[in-house]
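Quick heads-up: structures coming right below.
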Structure I
Amino acid sequence: MKIDNVFSYILGLAQTDGHLQERSRDRGIFSITLNGKDANIIEAISEHIDCNYTVSYFEQKSNFGVSSKYGEYKTKMVSIRVCNKDFRKFINECGMPYGNKSKIIKPPLHLEYFSSKDYIRGILDGDGSLGFDKKGHPFLNLTIASVFVKDFYNQYISEITGRPLLRMKRRQRGGTYDMSVHKEDAVEIVKEIYYDGCMSINRKKEKAELIKSWVRPENMRKRFYQKAWTEEEDNYIMTHSVKESMKFLGRTKSSVDMRKARVKYGKGYGISYTKKDM
C-alpha cells in the first residue's frame, strides 16, 4: 500500500473508527468498523489493500436501530479486517497505534507524501459531523480527544479561513474537544476538504455538496470576528500616535483607544495573547 491521498484518508478514518490489536506469537488484527449504511467506504478501502482481508456484515446491540421481537435494538454494522503482519507493521509505523488510541493519535507528519486535507477528511468522516443547523446555516464540527489532532486541525482551520486559532478547553466529561465552524467558514473548509472525486462516506459527501452551494441571504447581517492583539502591536500603539497606529495596523480609532487603555492599566482590562502570538 503506497502513501498517497487515499492512504492519508484511510489513516485518518482508521485513527478514529479503526482498531489495531496485538496478540501473542506476533499475531494481531487491524480493523475498521462502521455503521452498515456506510458500507460504500469499506468496499472502497478494500480495493486499496494489497493483501488478504475479510469484509463482514453483522448486527450489534444499540440504543438505536431496529427493534427485534425481544425488544432489543440492533444496528447493522460492516467491518474490514486485516491480519497480515507486514500490513500491520506498516500502518503502525505510519501512525496507527495499538490498543486504546483516542488520546494519543497524531497526524503522520513524518510521511513524505502525507496529504493534510485527505487525512482531515478521514478524521471528520470518523468523529466529525456536518450539515445545517435549525436556522438552516451550515456547520462543520469535530469532537476529538487527542490534543495533537486538535492543534493540527485548529491550525488548518486558521490557515484556510484566515481567522485566529479557536480557543477551547478539554471537557471534563469524556475529555474531548468540540471544534465548530459555521456559515462561510464551514463552506470554505468543506470546499477544500470534500473536493470532487475524493474518497469519502457517501452520506457525508452528499451533505458536503449541499454546504458548498450555500450562500448567505441578503438580509442576514455578517458579523466580523475580532482580531486578536499581539504583543508587538501593543508595543507599536504605545510608541506611536492613534492615527499612525490606525493606518499601520488597519484598526479603527475606538479599537486603538480601548487597547491603549488596557495596556496602560493592565490585567483589569483583560490583556491576553494567544499561544501563536507568544
Structure II
Amino acid sequence: MTSTDTYTLIDSGGFRKLEQVGKFLIDRPAPQAAWRKRQPAELWEKADAYYERNSTGQGTWDFRRKVPESWTIQMHGLTLKIKLTDFGHIGFFPEHAMNWLWIKKKIMARKNPPTLLNMFAYTGGASLAAAAAGANVTHLDASRGIVNWARENAAGSGLKEMPIRWIVDDVIKFCYREIKRGSRYDAVILDPPSYGRGNRGEVWKFEEEIVKLLDISRDLLTDDPFFVLLSAHTPGFSPTALSNLLEDMMAGRPGKLESSEMYVHEAHGKRKLPSGIMARWEAADG
C-alpha cells in the first residue's frame, strides 16, 4: 500500500505522470513519457489536481477535489512544503532525491565539516541534505520567495539552527564578489535553469552561460575540493555533454567523473521516468 505522507510516482505514460504527493494524487505533464500508461483509467481519474499546458507553454490547474494551498511531505528525512505553482511544479523535483542521498554519503565520509555552495538552490532539498550531513552550506537563489520557502523547509525539518547561509542574489554577481572576498568552497552544486531572469532583468540562457558559470565555479573551489555536482533539464543536452563540461572545469585535478539521466522509479515494476540529466566529479580519494 502506498504511503500517504511521502512522494510516490504511481504511473506514467501518454506524456503524463500520476504522482502521490502526500495525501493528494496529482496528474502532470511528462514530456518524455511516450509509452502507454499501465494503471487503469479509473485510477488516473481519481487525481485531485490536473495540470495542463497550452501551446505557449503556460498552463493551469484543474481541481476535481479541494486541495489546500500548501501541505507537507516527508522525503529522505526532510519535511518539505508542497505547493502547486503556476508553472506546474510542486515545490521540489523528485528526480533530485537520488542526488540528495549521494551528497549526504559524501559529506558524512569527511573528517571535518566541509563548506558547500549550492547555486540555483530552489527550495533547498540539496542544501538541507548537505546541512543534515554536517556541511556548512551557502544556499544561493535569485528569488526571495523561493529562499523563504527553503527556510520553511529547514525549520520543518528541524534544521533551522544548522549552519546554512541564506543568500538572495544573482548567481554570477554573487560568485564574482565571493572570489574578490577570497571565499572558497570544498564542494559546489549547480542546477542552472534552461532560461531565467534575475531580479534586475538579468537574462540567463543555459547554452550561453554554462561555460562561464563553470569557470567562475572553478575559481571558487578550495585547493582540495571533494565534489562538484551539475544537473540540468535543458533540451538538447545529454549526460555526456555535462560530463565533458565538468571535465573541462576540473582539468588538472585528479578525480573521477560519472554522468547519467536523473529519473524517478515507478511504484509498480521497474520502469523509470527520465527527468533531467546530471554529471558528478569527485576527488580521487573521495
Structure III
Amino acid sequence: MRISDGFGRGRPLISFEFFPPKAEAGFDSLFRAIAELKKLSPAYVSVTWGAGGSTRRKTVELTARIQDEIGITAMAHLSCVGSTQDELAATLAKLSQLGIENVLALGGDPPPGYTPPPGGLEYANQLVELVRARFDFCVGAACYPEKHPRAPSAERDLAMLAQKVRAGVDFLITQLFFDNADYFAFVARARAAGITQPIVPGIMPIVSGASIRRMTALCGARIPSELGRALDAAGDDDDATLEIGVEWATAQCRELLARGAPGIHFYTLNRSPATRRIHQSLF
C-alpha cells in the first residue's frame, strides 16, 4: 500500500516506528513487540536509518521482513548522511525490488565535523529529488513543529520545508512534541505557506525521565512545565514515569484526533506496552 492513498478516507492512519537493533539477538524481542502491535491494525510501520548509515543494511532487511513475514505495510527511512548518490540509488533499487513502496526521505543528523562524501547529498530536498527522478515511491518527509534545531529561525525552517515539499513529498511526519498548541500553530503556518500535504503528529510515550530529557535536548523539543514537574516528582521511579507518559500521550492523541489530525505516528522505542495502552484508551 502507498501510504498517501490511505489519507482522507475517514479514518486516521495509526503507525509505529522501530529501529534496527545493533545486535542480532535484539531482533527476536523486536519481532515480539511488532507482533503485539500488529493486533492494533496499524496502517503502516517505519524503520529508522542508523546514524551515518550504520544500520542501512539492517533497515532494508527489517523493512522487508516486517512487510513479508508480519504482513504490515512498511516504510524505510533513508538519510543523506554517509552515502553517495549512487549508494542511495542502490538502496532505493533494492527496496523497490523487495516490494517496498514507501520511503521517508531525511537529511539526517551529521556527526560533529562531518563532510558529505564526494557525490553525496546534504539536504532532504535533494534526496526527495533523487527519489522522484529515478523511482516510483510514495515519499514521506520530516517536519518540526518547534523548528529544526539547526534552523536559524522558524521562518527559515518553514521555507526549507516548503522547498522540500515542492520537490515531491506526499506527506509529512512531525518530530516528537509534548504541547499540542505547537502542532496546531505549525499546521496553520504550513497551510498559510501553501503546504497542503497531510501533517501527521509524531508522539513519543515517555518511559524514562532521563532518556526523554536527553532526546529533547538533541531534537529541540520542549517539555511543558506541567509535564516537567511531574517527571521531576517521579524521579528514578520508572513505573511512575511510565504512568505519567501514558496519561500525557493519551491526552495528546485524544485532542489531536478530535481536532482533525490525519493520524498518529508513535515513536515506540521498540517497545509495545505503552503504545498498546494508549491505543486501547483511544479506540
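None of the figures in this text is laboratory data; all of them are computed from the coordinates on show. Only a predicted model underlies this, so the values are computations on that prediction, with no experimental measurement involved. Cβ atoms are built from the backbone, for glycine too; each structure is taken alone.
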Can you tell which of I, II, III yields -7500 when helix-only ellipticity at 222 nm (-39500 (n - 2.57) for each DSSP H run of 4 or more, over all residues; to 500) is derived from it? II
Matching 27, 22, 20 (semi-axes √(5λ) of the Cα gyration tensor in Å, computed) against labels I, II, III points to structure III
Quick check: 0.05 is what I get for FRET efficiency 1/(1 + (r/R0)^6) of positions 219 and 235 (r between Cβ atoms, R0 = 25 Å, to 0.05), calculated from one of I, II, III. Which structure matches? I
Suppose you compute relative contact order in percent (Cα under 8 Å, 6 or more apart) for every structure in I, II, III: which one lands on 20? III
